[in-house]
Structure I
Amino acid sequence: MFFPNCKKAVFVGAHTDDEMIVAGTLRKLVKLGIEVNLLVVSYAPIPGLNKAETIAVVRPEFLNAMEHIGIAGKNVHVIGLDPRTMPDHQNEIRQTVYDFVEREKPDLAFILSNQDDHQDHAILGKICEAVMKNRVPAVIRCHYPWDFINPGRRNFFVRLSADEFETKLAVIRAYKSQHFRYDYENLFTAIVQANGLATKNKLAEAFEIAYLISGQEEE
């Protein structure tokens with residue numbers, strides 16, 4: 001069993017709402033007594049609203065999502081950059097991710113893929129892998145299937161219980177401001193069911209192992 005050896009896990013997202021892709025697994029970790037911390041670069045934008053107006057809408061949605069997963073407010077960190085300027089702030093993001101990793105010293109990290117078609121996701125994925133190399137024993141890439149032409153990279157599946165899946169749906173529903181983008185609930189329901197079918201289970205989330213270091217460190 002993979003997770004019982006883990007004491008602390010982190011997720012690093014480009015935007016509030018990115019955690020919906022791993023919400024069921026994060027809920028599983030919390031239920032197992034594993035400390036979960038989040039670092040997010042920016043608030044998910046809303047067309048027609050400025051930064052302050054966006055934060056006023058999205059921050060309560062984000063905190064509601066965290067409550068559903070069971071992650072304490074003290075374990076949530078948002079840099080608050082404008083997502084449209086993320087490419088111009090890569091050094092700042094890199095330093096923040098480094099400081100976060102050094103402070104939390106996680107056993108396990110879920111990050112976005114550096115192969116994602118979304119520029120913000122790809123930039124952050126690349127930064128995270130560079131920073132976490134030799135610092136985090138297990139780094140797992142999260143995929144938005146619609147952001148890949150060839151998403152055949154999944155090699156790590158996490159079975160979800162019914163309540164963990166319901167948590168995922170609750171997180172998706174929390175972001176009412178983002179429902180204009182996609183029918184996230186039906187999309188992720190289909191994906192989770194397909195992942196379950198692929199692994200002879202009912203429900204599952206699927207990821208890609210960037211790397212995994214096994215064994216205890218020698219004294």
Structure II
Amino acid sequence: MLATEIDLQAWCGTGEGNWLSKPFVRGGFRCATDGRAIVRLPAPEEPETENPATGMPLPDTQNVFAPVGSLAFAPWPADWEERETMEADDEKEECPECHGETHKCTRCDGLRQIECGECEQDYDCPECKGKGYIGAKCPKCGNQGAIFKPGRAFRVAPGVWLAEKYLRRAADLPNLQFACQNPPAHKPVFFRFDGGEAAIMPVTCGED
């Protein structure tokens with residue numbers, strides 16, 4: 001597989017109103033993320049993607065991948081599927097009650113209020129009218145448009161577990177390597193491969 005053949009869309013977020021639903025260019029890299037995992041490929045000639053009119057600014061990937069230069073990498077083990085697993089609520093599916101029609105407001109990021117740029121006072125978000133979500137109230141999904149279903153996570157280091165869906169996605173990358181030092185709790189696990197880099201946030205960082 002060549003870097004140009006990697007399906008960046010598979011690493012993007014999903015759902016109506018999700019501002020991370022498409023790849024974007026930042027700092028000379030074409031990137032894709034859903035907020036839990038990110039992959040980037042060099043794109044030195046491509047123009048920067050503008051921040052969305054609503055929602056949070058696109059991630060600063062240079063800052064995310066800053067630690068990579070000081071890490072040692074080793075080949076991703078072929079027998080990774082034999083590692084210890086645990087159940088983790090990390091798989092999302094469309095809410096059966098609202099069918100995904102209710103979702104968090106991207107303008108205020110679900111916070112209900114936004115700050116006035118002139119007087120710095122908070123006021124009700126005009127997009128969601130101070131509700132924090134778009135659509136009808138849905139107690140089933142908490143107005144998120146999706147619910148979690150049980151999935152699996154694999155133990156990759158003491159106290160560090162990565163969701164199976166991300167590991168399967170990463171395992172398809174060409175000549176995958178991972179940062180073999182034990183990562184700090186609640187910090188991403190870094191990967192590199194022919195033509196790019198990736199990072200995945202742990203599901204749970206517990207005690208061994």
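Which structure, out of I, II, was distance in nm of label points 7 Å out along Cα→Cβ at positions 13 and 125 derived from, given a value of 1.7?
Details: I: 1.7; II: 1.1.
That value comes from structure I.
Tell me which of I, II gives 1.8 when you compute distance in nm of label points 7 Å out along Cα→Cβ at positions 29 and 141.
Details: I: 1.8; II: 3.0.
The read-out comes from structure I.
Quick check: 14.2 is what I get for Kirkwood radius over Cα pairs in Å, for residues 93-164 alone, calculated from one of I, II. Which structure matches? Before the final figure, lay out the partial values.
Working: I: 13.3; II: 14.2.
For Kirkwood radius over Cα pairs in Å, for residues 93-164 alone, the value 14.2 is produced by structure II.
Of the structures labelled I, II, one was used to calculate helix-only ellipticity at 222 nm (-39500 (n - 2.57) for each DSSP H run of 4 or more, over all residues; to 500), giving -1500. Name it.
On the way: I: -12500; II: -1500.
The read-out was computed on structure II.
Computing FRET efficiency 1/(1 + (r/R0)^6) of positions 5 and 133 (r between Cβ atoms, R0 = 30 Å, to 0.05) for each of I, II, which one ends up highest?
Numbers: I: 0.90; II: 0.20.
Max of FRET efficiency 1/(1 + (r/R0)^6) of positions 5 and 133 (r between Cβ atoms, R0 = 30 Å, to 0.05): I.
Given that mean count of other Cβ atoms within 10 Å over residues 109-116, derived from a single structure, equals 14.5, which label among I, II identifies that structure?
Structure of origin is II.
51, 39, 35 is what came out when Cα extents along the principal axes in Å was calculated for one structure; which of I, II is it? The partial results should precede the final answer.
On the way: I: 51, 39, 35; II: 51, 42, 31.
Matching structure: I.
Figure out for me which of the structures I, II the number 11.1 belongs to, where mean count of other Cβ atoms within 10 Å over residues 69-76 was derived from the coordinates. Could the numbers behind the result be given before it?
Working: I: 15.1; II: 11.1.
It was calculated from structure II.
Comparing mean count of other Cβ atoms within 10 Å over residues 157-164 across I, II, which structure shows the greatest value?
The maximum falls on structure II.
From I, II, which structure was mean count of other Cβ atoms within 10 Å over residues 37-44 = 23.8 calculated on?
Working: I: 23.8; II: 19.2.
Value 23.8 for mean count of other Cβ atoms within 10 Å over residues 37-44 corresponds to I out of I, II.
Each value in this text was obtained by applying a stated rule to the coordinates, not by laboratory testing. Bear in mind that the values here come from a model prediction, so they are computed numbers and not experimental data. Cβ atoms are built from the backbone, for glycine too; each structure is taken alone.
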